Structure P
Amino acid sequence: MTLASLYQDIMVLCLLLMAGFVIRSFCKPLQRLFLPASVVAGIIGLVLGPQVLGVVAIPESFPSFNSIMMRIIMTCVVLGISVTAKEMKAHMDYALANIFLYGTQMIIGIVIMLLFVPIAPDMPAGWGILGTFAYFGSHGSAGAASAVLEEAGAVGATSIGMVLATGGLIWSMVVGMWVVNYGVRKGYATFVKNPEKQPDYFYSGLLPQDKQESLGSAKTTPVAINPLALQLCLIMTAYALGFGIFSVLVKFIPILSKVNAMLYGMLGGLILWPLMKKTHIDGYVDRKTLNLISGFCLEILIATSIASLSLDIIMKYWLPLLIHVVVCCAFTTVFLLWYFKKIGNPQWFEKCLMVLGCCTGASANGLALVRAIDPNSESCAPTAHGVYNAIFWWNNLLTPILPALILVNIWPVIGIAAALALGAVFFMLLLFGRKKAA
């Protein structure tokens, strides 16, 4: 890709975002659904693109934005955040929900796969396990896991993984936005109350002068370095640190080459931030600006992901794939609403939405759902996600291991999934059972 072609692709992206913003500004139903302009932009691109009307050529680079933007977003999540024992305790409800769903989704997917063996025997071997990776990491993790199956002879696994990831993505936004509206009207949301009583500018339009806020704080003089450039440099430094560590580790542990690159920046941030605090230079980090950069990348990610969804591959195995998506995602949605409401910790609904998006689509979907009811980025949900990643970071190591294992023997995979689910339940009862009983 040349710089000129990249410039053209960004131009198309910006035009779609502008179109989404304009349409959303005049379409009241879209505003009442809390759909961000980036979602509207992605739908516009999908409809106008070659898969439907064929009016606009969707750039080939659009699917690649997902991986790149997520690396920046996830680096921003951990950079400048100190994961203390207090925070781990506060957000353990979030972490345990993710771990429980990781195990249960895998078991449900394998059961569905076994049920369809007599009906669709030509489906790729081990395809049922791909749902967990597709729902937890979207197309990136699904592609990595399905590549392992493809290399072992399961032809078509990549296509299956992409369809499941697409189905999860659609569920996370369509059903997720329904949950958003349901929760807001039930009074579950912390930062949005009585949306019907909100002024017009809350939904769309120019903010009044007294409501306009600064985007961030300048930590250095522009004579030395542009303050925004400094924050971006810190993000890239964290990513480079993590990338360098993994580059060395891969030489001794080759299987680590399969680890999602999203983990690089997270690892680098978890190392860089404590070093900055230790050397008393942590004052250079501005969380508000990092949130701004993360939100900007999120807009790009959502729009490009939706605009480049693949529609044609769904036709061949639509029935087992549809059942897989509906059963796994419906179970996830119902469980999360019941679980977080029952625990009742502060901002439980925001956490519920974050997990819902992350466990049916990707981290970006969770952030998008939370953003719909957290316009000023006040929620603890991103921090909770960072705590979860600090606890369960090693799930990335399972991405290449479990698909290879399921082709050899299905029972160890079921055993690992059951151990994760039951272990999460044990700690749920240990930490929250007594609280609710009281």
Structure Q
Amino acid sequence: MKTITKLATAAVLGTTLGTAAVAQELYVPNLAYRTGPFAATGIPLMNGQADYFTMLNERDGGIGGLTVNAEECETGYSTEKGVECYEKTKGKAIVTQPWSTGITLQVLPKTNVDEIPILAPGYGFSPMADGTVFQWAFNMPAGYWDAASMIVQYLEEEGSLEGKKVAFLHLDHPYGKEPLPLLETLSENKGFELLPIPVGLKEMQNQSAQWLQIRRERPDYVVMWGWGAMNAGAITEAVKTKFPMENFIGVWWAGHDADLRLVGEDGKGYKSISWSFPNLEAPVMQDIREHVIDAGLSNTNPEESSGVFYSRGIVISAILAEGIRTAQEEYGTAEIDAAQLRWGLENINMTEERITELGLDGMVPPFSTSCANHTGHSGGWMLEWDGEQFVKVSDLMNANTDTYQDLISAKATEYADENAPWPTNEECSATN
């Protein structure tokens, strides 16, 4: 490792910026989806991501003196269009952000060849946590198996799950099926019955058959892995069928304020595990209001900007920006390439102190990454809808990663074997 201090790095970057690098930029394209059946959730996320980078450009002149170009390529959440966007942007990109588990799975092998890091915060293929196998893929700060672990932990706080029935209402899509391997293992270990209930893409807004099954099966809990229109449809059906909302828990992508506003007070008690929180008093929110929103440079609105998904978009861009800064300091240049950014993403250390320095107070839990750990396993909070907004109803929870570390390794190895020859990071120790 280089031993350049932050002060020396700043001097190097300053010198660089005084020359040809002024004309350069950091190209971090986003495979966005502001259209299609998932647009209602995509729009606030993309607005939050865009506004954070706009704020950095307006307030700081970018990162390390280079402007951030967070150009969007619209996919409509279509895997085919997502791959097209990846191919279109990869030439000068230092990162790709697929924004779909389906797209992630398609570009995963391509990034090994193209040597471009994937950043899929809180989504994607769970075994990507194993950086020794998936050396170009990152799903920090937490993955789907972390979410499943924390949800089961929370349910156990209500009492033993032995003999209980847990319905798993999920989108019939790679995303919705992601937690099944761990949930199946946990159901065996803890003695509860797992009842998978898939929701097809054409059934998202009309889930009468699924909720008829839920009424018939009378599960103790419903855990939801939904997205877009599916979430609103499920929450509306739950209220209509008088399912006890306090026993209804979603993954972080099923905790969108707009979905709960459809039912208002009737949704009280619904919960969602989350690795982000909308702290409107955080300094970063003040800076975004001053430099972006009040300056007319944002597409957001007051209702959206106070919600969970907008602030999550901010956190996601802040994580990427931190990876960029880390790489710039390590290599002594503002104009980093994709391989250097990969190093930066492998060496993020988001301590409480650093989170405060970035103005993200209370918005994301601490986490760190390494060459072997590409997820970070940040932990999360259980949020609950109080009739008007989501509020924290738990202290910071942490996933029991020890219980599925072997599963991560086994599934990663299985993937590599099925896609042989698959390059791995032989220099990275699994203990790093």
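What follows draws every value from the coordinates through simple rules; no lab data is involved. All figures in this text were calculated on a predicted structure; none of them were measured in a lab. Cβ atoms are built from the backbone, for glycine too; each structure is taken alone.
For the read-out semi-axes √(5λ) of the Cα gyration tensor in Å, a value of 35, 25, 20 was computed from one structure; give its label from P, Q. Traced to structure Q.
When FRET efficiency 1/(1 + (r/R0)^6) of positions 77 and 189 (r between Cβ atoms, R0 = 25 Å, to 0.05) is computed for each of P, Q, the one that comes out at 0.70 is P. Starting from the value 3.4: which structure in P, Q was distance in nm of label points 7 Å out along Cα→Cβ at positions 253 and 421 calculated from? Source structure: Q. Comparing distance in nm of label points 7 Å out along Cα→Cβ at positions 69 and 333 across structures P, Q, the highest value is found for P.
Given a value of -12500 for helix-only ellipticity at 222 nm (-39500 (n - 2.57) for each DSSP H run of 4 or more, over all residues; to 500), calculated from one of P, Q, which structure does it belong to?
Here the read-out was taken from Q.
A value of 0.60 for FRET efficiency 1/(1 + (r/R0)^6) of positions 37 and 349 (r between Cβ atoms, R0 = 25 Å, to 0.05), calculated from one of P, Q, originates in structure P.
Quick one: relative contact order in percent (Cα under 8 Å, 6 or more apart) came out at 31 when computed from one of P, Q, so which one is it? Numbers along the way, then the final one.
Working: P: 31; Q: 21.
That value comes from structure P.
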